[in-house]
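We did not get these values from a lab; they are worked out from the coordinates using the rules stated. None of the values given here were measured: they were computed from a predicted structure. Cβ atoms are built from the backbone, for glycine too; each structure is taken alone.
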Structure I
Amino acid sequence: MRAEKTQMVQNLKKLLSERPVVLISYKGLKANVFNEFRGKLATLNAECHVIPNTLLRIASQELGMDGLAAADVSGDTALVSGACDPVAMVKMVLEFAKGKDQVSVKFSYIENALLNEKDTQALADLPPREVLLAQLLGLLQAPGSQLVRVLNAKVASVVYVLDAFCKKNEQVA
């Protein structure tokens, strides 16, 4: 392999290693629109690069990403990758693709799993990370708060019985 291609494979390996990846098609997209998309991705600490399919296959094989290496990638391909929240990145890619016939998601590779376009869309439909963490925290706190309510109710019922007993003794005396 020529030195330029070897360097491109090394760069691709850096983009692929332990990062979420979304592969999109972009045929016929104007350069200024593509550059605007890259600017938006930069806010998430993500990048978009036009890549040759064969070099993607070589880089993924060298990294041991068998699912990605075996995927059928054809046509013009752009790779979106970043050290960011995968859900936020996928949402931004799908938002960019809305209304543009030239742009479509081929598939994504996240957490060593190859996701088709439908699964990638399902991933984008998830709530933001902060909301999921808040829901998890609520689930973890629920048993403790329910236990406190039950114990409080038992103590309160004993207090009510004692109060009723005291009032009865006052009426008798």
Structure II
Amino acid sequence: MRITDRKVAYDGHYKLSQLQVQDGDTTLKRERFEPGTAVAALIFNTQTQQYVLTRQYRVGPEKELVELAAGMVDGGEEPEEAVRREVQEELGYDIDYLEKIVRMLPSPGTSAEVITIFYAEVSNQSGQGGGLAEENEKIEPVYYRREELRKASFEDGKTLIAVQWAQLRDK
């Protein structure tokens, strides 16, 4: 298979492309969601011995979710820079230690999105957090002790991966 034509079908907050895919003698038309490159972090506060996640409204499921701190990589940023910025914006923490968990394609059948998930240790909350007003973010911190995190239920895929990673490593 190979892509023989590509057109932008929608270019708003996100982008949607229409692709023409050649598969032997067959030509297929497919749409691809192109949200960009994202980062996320499972945060552990070494002072309080608690994990810090976020609660915010998500338009996809049309409800509030508890999930990892996350956001988009801005042009020219490395994922490590982006995750440090996002953790500061959303929760007000400076990262002391950062470890990459995985770089993943959450839905490769329809989306070009790439997410890099990190584990981050923090000890100093130097900012207010809550997200950026200009992005209409209203983010609340949610705290879990180790045992509470193990028993908690999550719907978000990146959060499930990071929590399982932590459980397997007893972090």
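State the single structure among I, II that was used to calculate Cα extents along the principal axes in Å, for residues 83-122 alone, giving 29, 19, 15.
Computed on structure I.
If you work out mean count of other Cβ atoms within 10 Å over residues 11-18 for I, II, which one comes out largest?
Result for mean count of other Cβ atoms within 10 Å over residues 11-18 over I, II: largest is I.
Identify the structure, out of I, II, from whose coordinates helix-only ellipticity at 222 nm (-39500 (n - 2.57) for each DSSP H run of 4 or more, over all residues; to 500) was calculated to give -5500.
II
Here distance in nm of label points 7 Å out along Cα→Cβ at positions 147 and 163 was calculated and came to 2.7; which of the structures I, II was it taken from?
Label of the originating structure: I.
Have a look at I, II and say which one yields 0.45 for FRET efficiency 1/(1 + (r/R0)^6) of positions 67 and 139 (r between Cβ atoms, R0 = 30 Å, to 0.05), as calculated.
The value was obtained from structure I.
For relative contact order in percent (Cα under 8 Å, 6 or more apart), which structure out of I, II has the highest calculated value?
If we compare relative contact order in percent (Cα under 8 Å, 6 or more apart) over I, II, the biggest value is for I.
Out of I, II, which one gives 3.6 for distance in nm of label points 7 Å out along Cα→Cβ at positions 27 and 115 as computed from the coordinates?
II
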